[in-house]
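Chemist: Take a look at the structures listed below.
Read-outs: derived from the displayed coordinates by stated rules, not from any lab. Computed from a predicted structure; not experimentally measured. Cβ atoms are built from the backbone, for glycine too; each structure is taken alone.
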Structure I
Amino acid sequence: MRTLCAFAVTCAIAAAAAMGEDPAGRGSILFDASYGKLLPGSTAEVQLWWASSGWKVSADRPAPKAKSKAIEIRCAGNEWDAAQIVVRPSKPLKGFIAKSNTLTGPQGATLDASNIEVLRVRYVTIQRMTDKWSALAPWPDPLPPFKGPIDLNADPAEPNQPLWVRVHVPKGTPAGTYKGTVTLTAEGYSAEVPLRVVVYGFELPDRMTCQTAFGFGEGYVWGYQKISDPAQRREVLDKYWQSFRNHHISPYHPTPLVDLPVTWVKLGENEGADLPEADRKLLQANALTPKFDWPAWDAEMERVFMKYGFNSFRLGLPNIGGGQLQGFDEDTREHELAFNAYCRTMQEHLREKGWLDYAYVYWTDEPAQNDYAWVQKGFLKLKAAAPDITRMITEHVVPEMIDGPNLWCPDSWWYDHDKAEERRKEGDRFWWYVCTVPKAPFPGLFIDHPGTDLRAWLWQTWMYKIEGVLVWASNLWSTSPAYKDSFQNPYEDAMSWVSGNGTKPDNDKEPWGNGDGRFMYPPEAAADGTQAETILDGPVDSIRWEMLRDGIEDYEYMVILKKLLAERGAQLSASKREKFERLLVVPAEITSGLKVYTKDPAPIEKHRDRVAQAIEALTAN
């Protein structure tokens, strides 16, 4: 995915030139002050207000004038959602801490405080703008937990301290409205902020329909957190996988600590009687038959897929692009026999275990046009050997590769819906991805973009009948060309810097974009990996990670409604069925094209609520 680098850097230079009229970005969405409502308990000394999780609250924006009686969050069962409390003190608050109480609901039902987290919203200073939508200012992104009381210093230049109130509604929670408070305390200060959680009368599944595929570098975790002990690595990896699970994201490689050993053997004298005689002799004379040692790998796959709800994984295959296999060149019959045996054995084992639909082969990335023939040869080779293993390519539809890959995954700005529809008629499927491109005016993955970007991207995913989303990395905390002798501190340097292709030989820093490939942060105690001790904490989530989760859950709402209409629509009146079917069409207020989408979360939240009410009506019947 990094072969776009040189092109992307050129785009970044052009974007920088376009910023000439507003070089610091003061016209950015970051400084929007049109949203939010004051909360009960707000005073002149400590103002309290709340906002949707879809807004990025600037460090200095004033409190709103509109008022509200409580924070409100709406969730289905087995869903997460969040809202923000903004604390704006005019005096220092020492020993500040926030925590939620248990909420009470209908007929004595409760939503336990353990399901409500209050996280700190931390700012990262943007020192180099990603594009024209950015601003040279602190932007909110990391969401570290409270490790204990903190001091709010009432900096007049940056007085706001947002808090991220994240709610999980467990399965089996009765529908209705749950009420309670979030308690804020400091030396000489206390406040009770009313919190209302509306629980819908349906549940989301453990495994989402929209497939996800995100890169993850466990080496960053071991390096930053100073972890070498195998047991500790497994303990901490599970904490990262739990964050993936809570955000409905699947890693490329879900079993990085468990190998799948394979040995190659010759056929025995009495084996292969059903084979052509020439092939049988080759297989008896040469070690061309793979024998997999499945138990440990199978056990880990079963564990992570059941526990974390993953819905895809990247499958590696030997020598799909050529080279020698078991000592034989690609164009030999021996090579073909070995490759076919490996692929077919893998295919049938995955089928037996129920994992075949989750597997995809992604063996080369963003091929150049002069590589199309080579790539197509590899795909046709795989198709002949194991036709039921999904063949994925990060490329838009091109004639040279028709009938090779059957899962196309273009960069979002390259997506051509008409061409995609043609391929869908032939049985092909589509994912798409974002990386260092696209930049404004497209939704992207950057810290210094509107809060709605990634959630709106998932609504576009539904609108264009795309079945999955991919991002090349999730924890790109440092790159060696930019930080040759040390680790980058992503809390202090928000930029993701170019590594590999496109890097200048003199090691000059070249930007990809703020936060590219970085949806989670190292624990604050391991921010730059210079601490002496081992840190066994899990990751610090980000606002963008949360927006991905919300978008994936929105997509699932649409899936549920569509299924219910297919099952029960005939029982409805024509007018009601038409009304519900219209809800499956993404409103223009959310997005009407790749470049046109809402920067205000309200249209998304309103339509999601309409869909939820339709689901409730259909399930009630």
Structure II
Amino acid sequence: MSSSTLVFLFILLQVFHHSQASVSSSSRLQRRDPAIANSPSKNYAPIREDCPKNLVHQPKEAQISVAEQKYISKKASKSIPLWRDYLNRLNITDLNVEGFLYPANTLGGRAAETLPNFGFAFSGGGARALCVGASILDAMDGRNEKGVKAGVGGIVQLANYATGLSGGAWLLGSWATSDFPRLTTLNQTLWGLTEHNDLWDWNIAKHYGGVAHVIREKKKAHFRISIADVWGRILSRHFINDKSRGVRRQGQRVLWSSIRSTPDYKNQTFPYIIALTISRPGTRKPLTLSSPIYEYSPDDWSVWHPSLNATMPIDYLGSSPDALQRKSKACVRGFENAGFILGMSSNIFSLLDGPGKKSLLVRAINIFLDSSDYEGKVPNTFKGLGKSSKSKAGPFPDTDFNTILMSDAGLASETIPLFPLLQPSRRVDAIIAVDSTADNSDLADTSAIAYPNGTSLYMTYLKTKLPGFTGYKFPKIPNGIDGTFEKLGYTKRPTFFGCHDTGSTPIVIYLPNYYVTAKTDIPSTRLTYTGQQIDGFFDNGFHIATQIKKDPDWPKCLGCALIDRQFQRNGDPRVSQCEKCFERYCAKGF
């Protein structure tokens, strides 16, 4: 990609951006740990090497990797005291805490066997989703004394999973690469949301030469680059806390796998994080609900699809299709740059590679760009797999491609990353779905009200009804497209879905972004916030998470939803207070 091409890419970025003057933020934020630099090349470029044995695991029963199993198993084994403390603080009427924990005390803490197994799902929505998600996480963090006093603190430490895409991935990536600090430490120390973040402001533009220089290292190593590399480098300045070689090269040596080296990951203190992308089936082809979703955990790169279940160590992301035959130098290390993964997960520029009529400006840009330059380019190590699948979904959509074209997973209208938590082998009991989407607005409309209307939740429900996808269990959801979801009031309150389902269907605890104490409907494309707005997000999110002004019993009701499937496994009925909670918060009337 030439320097002139980079100029056009920056023009493209500007089309999607809306600027705003910055105001200094309030000073309640503190320092966070630096990210761990672990690139084998000591820069942004990957390296090639011979492949290990059994690089790709293709489990017949879609089993998660051994590394993920170990993390969840170790975390659950030491969670019994945390569950005891949390449930005792809730003081749910008629709940015998020791009786509830008897199987765990007898057999050991085992996720989805003797202890509840739940996760968070953080939606996309740019910096708005980043701030909404951070406010919910912080309210439920056991280190937050206000959250503990309000009855929801400690839930974060009990969760086994956290998934994110786009702004939700920014949240999890910046959190995990810096060893999971309190979320209130992030803005002044790293995010820089109160700085001038307009892409043509000198504060940003002065680094463009450095961006071009860094990604050129990857091209010189004979790897294809795209707008996702450019975007990822810009995001690294905001979300990867690595300034050891200056702002110009911030985050260039930090890999996604570096999360494994953080103390809190080694101690299994926090949820197992997963970022998402979706693949486009060729340039100018549409994304659909059946398009493959790819997962990026600290251990693995995986795809779970009716036509193919495959996983491999994240360390070898970017390895060529020849890696399966263990050809010389077919494997790659250092491709999984953390900023690059955040760039792919939030790659809204993929919209310009979709079908449909293009504007004059986009048509002009396309003179200089190949359509695939709008996508994150990942060599397809899984090439040839899933070709003969007998699934009703047909052959694996990416089986014939040498390169996978990666986009923001929310572009298929499934903006809350729920699908990873529906994998049967993860056995998730409950999902706290944090919806910060802007379902009522067009991405390019910077003046539209940016609140959710339930469409994303509904689209996941529709996905599980597609041919081949019916094995993924998900509760019934009211129509978010025709307004039914909103008319039922589910966009302005917490709601439980799946209350009366049993077995492998998880309870979805839906927490939408809505006005309580502050306006949090800032457009997805805005990257500059005032300090007052950021404080408003944290205050508003605290009130959503705790319902402190609306329902003093909400923390108990939330706890009831988190432990409900364990009641079933223990062979016990719901206690009386939980029955009342479910009557109050369970979805009905559709």
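Chemist: Quick one: distance in nm of label points 7 Å out along Cα→Cβ at positions 229 and 301 came out at 1.5 when computed from one of I, II, so which one is it?
Modeler: Working through the options, I get structure II.
Chemist: Work out the source of 26.0 here, i.e. which of I, II gives that when mean count of other Cβ atoms within 10 Å over residues 173-180 is computed.
Modeler: The correct label is II.
Chemist: Using distance in nm of label points 7 Å out along Cα→Cβ at positions 181 and 421 for the comparison, can you identify which of I, II gives the largest number?
Modeler: Values: I: 5.7; II: 2.6.
Structure I gives the largest value of distance in nm of label points 7 Å out along Cα→Cβ at positions 181 and 421 among I, II.
Chemist: Follow-up. Which of I, II yields 176 for volume of the Cα convex hull per residue in Å³, for residues 149-308 alone, as computed?
Modeler: The value was obtained from structure II.
Chemist: Given structures I, II, which gives the highest value for relative contact order in percent (Cα under 8 Å, 6 or more apart)?
Modeler: That would be structure II.
Chemist: Also: Can you tell which of I, II yields 0.94 when Rg/Rh (Cα atoms, Kirkwood Rh) is derived from it?
Modeler: Here the read-out was taken from II.
Chemist: Let me ask something additional. Looking just at distance in nm of label points 7 Å out along Cα→Cβ at positions 109 and 485, which of the labels I, II belongs to the structure with the highest value? Spell out each step's value before the answer.
Modeler: Details: I: 6.1; II: 3.4.
That would be structure I.
Chemist: If Rg and Dmax of the Cα atoms in Å, for residues 461-580 alone is computed to be 17.4, 52, which of I, II is the source?
Modeler: Going through each structure in turn, the value belongs to II.
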